[in-house]
1. For relative contact order in percent (Cα under 8 Å, 6 or more apart), which of the structures I, II, III scores highest?
2. A value of 19.6, 60 was derived for Rg and Dmax of the Cα atoms in Å; which structure in I, II, III was it taken from?
Structure I
Amino acid sequence: MNFNLSQIPERKSKPRSSGVTMVMDKGLSIEETKNFLSIASPYVDIVKLGFGTSAVTPQLHKKIKVYQSYNLPVYFGGTLFEAFIIRNQFEDYINVLKEYDITHIEVSDGSITIPHAEKCGYIEKLTKYGTVLSEVGSKDAEHIIPPYKWIELMKAELNAGSTYVIAEARESGNVGIYRGTGEVREGLVQEILTQIPEKSILWEAPLKAQQLYFIQLLGCNANLGNIAPSEVIPLEAMRIGLRGDTFHLFLRKDDME
């Protein structure tokens, strides 16, 4: 931090396993990637190349190498995994991971329907190739999963080898753990936290109000994902009480009098 301020909450230092910020890259150019990392890299922990964008991104090798030069793991969006699975091309997907030196892997079933035991089987197999993040929750706003089922699915996927379970929200932040308005399904979130360790959950939170909710609930080291590149610095300021929304959150009243 550039200035000496008291009562700033302690952020976990990199490499972080909690307090993670996952950025969603939906198509930055190589030069945009370099510019973004020149200012934001200290606050980014992992980068997702959103949905299937990696399949149509020019100079993909070169772009991934830019991220990796900052020691930032990159992974392909779960939609790409699903695109390979529905076409019975799982081995081809593994070959793609090897070709691009990808060490973090998302397993999801938001767009396809597969038995959960089969999904867990993919998780188990892919742990041999890297760190697995598995996404729980449907991209279909009409498909409401009850809390006990979220917990059951998350437990099974962690047991299968996932390092993180991702609570689905989409890039729009209006499904899964959120209502169509973007409002947090608070009862669902708090029930999940009674059974699933906080450090093992990556909450997709693309909207500021959603980020604020988790910082207020879990503190500055909440794991947050689907953050837009332009929002990384504002999020870091909010995490440590240097944005209006959290300005008073970490101040001790006695010391201010």
Structure II
Amino acid sequence: MVNSRLVPLPALSDNYIWVLHNASTAVVIDPGESAVVEQYLEDQGLSLQAILLTHHHADHVGGAVALHQSSGAPVYGPATERLPICHHLLSEGDTVQLPDFDLALDVFDVPGHTAGHIAYYGRPAGSPPVLFCGDTLFAAGCGRLFEGTPKQMLASLGKLAGLPADTLVCCAHEYTVSNLRWALQVEPGNEVLHQRWEAAGRLREQGLPTLPSNIGLELATNPFLRAREPAVAESAARVAGHALESELDVFAQLREWKNNF
């Protein structure tokens, strides 16, 4: 059995670059810059096996070229997006094999934030399942719709929400506290949400990451996964100023509300 460690490296202003590693080998996800990754690899005595990209935004791909040049590690990324470097173009149904971790990552198409956004899902040996979801699903939030539609994002989130409850949600930004502040406006009667707000605040006061989250916690507290809940739908309708007829209508109003929060 391979014992692996999952580490969120702080980068840029509020990004996390995820590193999955064992005693000697590492995989990096969405390296927005290279220096912090190279320093971590050097400090831990690790060699880089693979670089995984979820979408084309610069704060997710900015370090990919330099990391490939310094390590020779191949780059995997979405098939339909323009990337600075990519050796393996991926779409839903593809699998990334990581033999050093006894791990196969399934690829999901999750358009919404960008048109070709993908996510990676798998279960490292001796670990809960992991989901590297970029800017699609956040802790208590979801990505802005820069290139996709509310319908696409709702479907993408539904795909991720169906994963096992213990799946670790490894999203790419430390947005948790601000997302929870908004979520409490949406669903002030949610006791689990209040508990999460307090826990996240304590972590940030200590300078610690609030991530990874997990799918079970997101289902209990993330308004974007709770558009069918009466209290969430009622709050969205109140802000809209009129009745909302469908889950999609509620979701679209939630996204617009959060955009302007």
Structure III
Amino acid sequence: MAEISTTAVAAKVKNAATRLWEIDTLRGLAIVQMVFYHFVWDLHFFGLYQGNLFVGPWQWFARTIATQFLFVVGISLTLSYNREVRSGETHLFFKYFLRGAKVFGWGLVITVGTYFFIGQGFVVFGILHLIGFSIMTSYPFLRLNRWLTLLIGLAMIGIGLYIDGIIVDYPWLIWLGLKQQGRAMVDYYPVLPYGGITLIGIFTGFTLYRDRLRQFSLPDFSGNSLVIGLRFLGRHSLAIYLIHQPILIAIFFALGFRP
């Protein structure tokens, strides 16, 4: 048992040492922006801020944050794929499918939670749903020619922008990008166009990090205190995403505010 535990610890240390600090840092930066945006959203929800978060600069800010997450997801997929291929890992399709299903499952938890907490406007297909879906369907693109992956990603974005104004009477294609008449959602990132951003991230990962090695020079800021903090946030992004809103909302309730 002690030998197994020592091996597990050594594997974790090795994995941490081989992580690319800039990827965790980028993810950590996105986490900081996301928490700030959700804090402002909570201020609005509790009537403490009157700005419109659903159009204009705030909406673009939210979409920029989501774009960062999706882009980094794509790069991270290439890094993990190269690592697992080199280690001789098999059954990768099922591994990625199950990994994505776990994230998608947490998205469903968000759906249920927002349905009971905010009612109308609850999350139907938000950022976690899309990330989970993107991971589940990533395996073919990880094996595809990177330039073809890029073209498909750009096509998805173009099609998504084209259908953005289409309104239908049914909810079945909300996940794809067709909005339902009369339905508003607080967190909506459909496959078209946003799934294309993950594919662009996959292209970027295979281009800039071939075989998990940087194809460009980068000063080493990994020891900087700020970067160390952001890297920590980046490594625990899913957990932070899941717990930060309940904590923020609990604080507002504890201070006596009510929606």
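Computed from the coordinates by the stated procedures, all read-outs in this text should not be read as laboratory data. Just so you know, these numbers come straight off a predicted model, no measurement behind them.
1. Numbers: I: 20; II: 13; III: 29.
Once relative contact order in percent (Cα under 8 Å, 6 or more apart) is tallied for I, II, III, the winner is III.
2. On the way: I: 18.2, 65; II: 18.1, 58; III: 19.6, 60.
Derived from the structure labelled III.
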